[in-house]
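Multiple structures are listed underneath, in C-alpha cells.
Just so it is clear, none of the values below were taken in a lab; they were calculated from the coordinates. As the structure is a prediction and not an experimental result, all values here were calculated from the model. Cβ atoms are built from the backbone, for glycine too; each structure is taken alone.
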Structure 1
Amino acid sequence: MNEIVLASRNPNKIQELRELLSLPDLRVLSTTDFPELEEVDEDALTLEGNALKKAHYVAMVTGLPSLADDTGLEVTALNGAPGVFSARYAGEQASYDDNVEKLLSQMEDIEQRNAQFRTVVAFVDADKQWIFEGVCTGQISRYRKGVKGFGYDPIFVPDGFEQSFAEMGSEQKNSISHRGLAMKEAVAFLQKWA
C-alpha cells in the first residue's frame, strides 16, 4: 500500500482532504503523525509557492510523498484580497471569526460582491512535483449563513446556489468547491501513481 503525508495540521482541512482522497490502495497520513515536523512558515507570495514549500519540506523530512494545498479567497472589489493572506487576514493569530468579521466590515458598503475561492494542490514525490488547481466562483454574502465548514464558508455563496458553503453537507460542498475540484484532478493523477 502506498502512503502519502498531508502537509497540514488543520483538523478541518485534514478531514476534508481525507474524504476527497479515499483511494483503496492509499494510506493517508498527516503531519500530526510526525511530531518531529516543524510548522512551515507560509511566506511565499503565491498559493503555488506556499503549497510547494509545505509539500517539499514534509517529503524531505518524512521520506514519503507529500500533498499540500494552499487556498485563497479572492474578492474582486478588494483587488483580489485577502488572497494568499486569507488565513491571517485579520492578523497572524486571527481566528476564522476574526477573518470573517474583517472581510464583512470591509465589504459593508460594497454592492459588487463577486469573489472566487482558489485552491492550489502540490504533490511532491522524491525530486518530482505536480500542481493541481481548482476555482469556485461566487458571492460574498452580507451576513453569516450556516454553521458547517470552516474559514470563510459562512459568507461564501457559490454561483448557482442560494446556500453558503456552511449550509451545505460535505458531499455537496466537496463536489463543487475549489478544494474539491483541485483534489479531483489530484485524485485522478494519484490513481495512476498509486
Structure 2
Amino acid sequence: MKARQRLIVGISGASGIIYGVRLLELLREVEVDTHLVVSRAAEMTRACELDLSARELRALATVSYRVGDIGAAIASGSFRTMGMVIAPCSVRTLAEIASGVSSSLLTRAADVVLKERRRLVLLVRETPLHAIHLRNMLTVTEAGAIVMPPAPAFYHQPQSIDQMVTHTVCRVLDLFDIDTGMLQRWGEDIGISQRTADRSGKN
C-alpha cells in the first residue's frame, strides 16, 4: 500500500495567518498528511486575526509539534516529506533561514528541507521591503527555496477574501503538483477571449 504524502506547514508571526489555515484545510481535503509547527509570535497573530483557538488550529493538522521540540521528526532529513510551506513567513523567519541559524523547530525544519534538496516555499509577508529583506530573499532563493509573497490575483474576479486566499493557496499547492480542482486557470478556465465572449453575450 502506497504511503500518504507528507507536507510540513509552518506558520510564523507575520500578518496573514489565514493563508496557513486555508492551506491546512485544503490539504486535508486532498488527503495529504500535514506536519504543523507554529511559532510563538504566530500564536499572538492568531489571537488578533482569527476566531480560532490554538487547539482548533492544531486540530486541522495530521500532526502538530511544539516550536521548541528540536527532536521532532521534521527536524531530521531521514523523515521523508514533500517539502515545506511557511505561510505566512515573517522577515525574522526569512532571516534565520537565510543565515542558516535555527533557533526553533520552525527554522530547523526549513533548514532540513533545504539541505535535503526538497521544496521550500516561503509566503513572505512584509511591505515595503528594504535591502536586507531583498538580500535575504535572494540568499534563500539561491539555496533552493521559492519566495512567493501572497499577492492576490484579480483576473478570476474574486467576490470575497476567502476566494482570494484560496486562489493564492492553490497556486502554492501547484508548486508541489497538488491539484485541488479549485483553481481557475488562465487559458483553461478563464482568459481574455472568455471575458470578451462574456461581455458580448457569446459562448
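For percent of Cα pairs over 28 Å apart, find whichever of 1, 2 sits highest and give me its label.
2
Hey, Cα extents along the principal axes in Å, for residues 60-115 alone derived from one of 1, 2 reads 50, 22, 13; which structure?
Of the structures listed, the value fits 1.
When helix-only ellipticity at 222 nm (-39500 (n - 2.57) for each DSSP H run of 4 or more, over all residues; to 500) is calculated, the result is -12500; to which of the structures 1, 2 does this value belong?
2
Taking distance in nm of label points 7 Å out along Cα→Cβ at positions 4 and 108 for each of 1, 2, which is largest?
1
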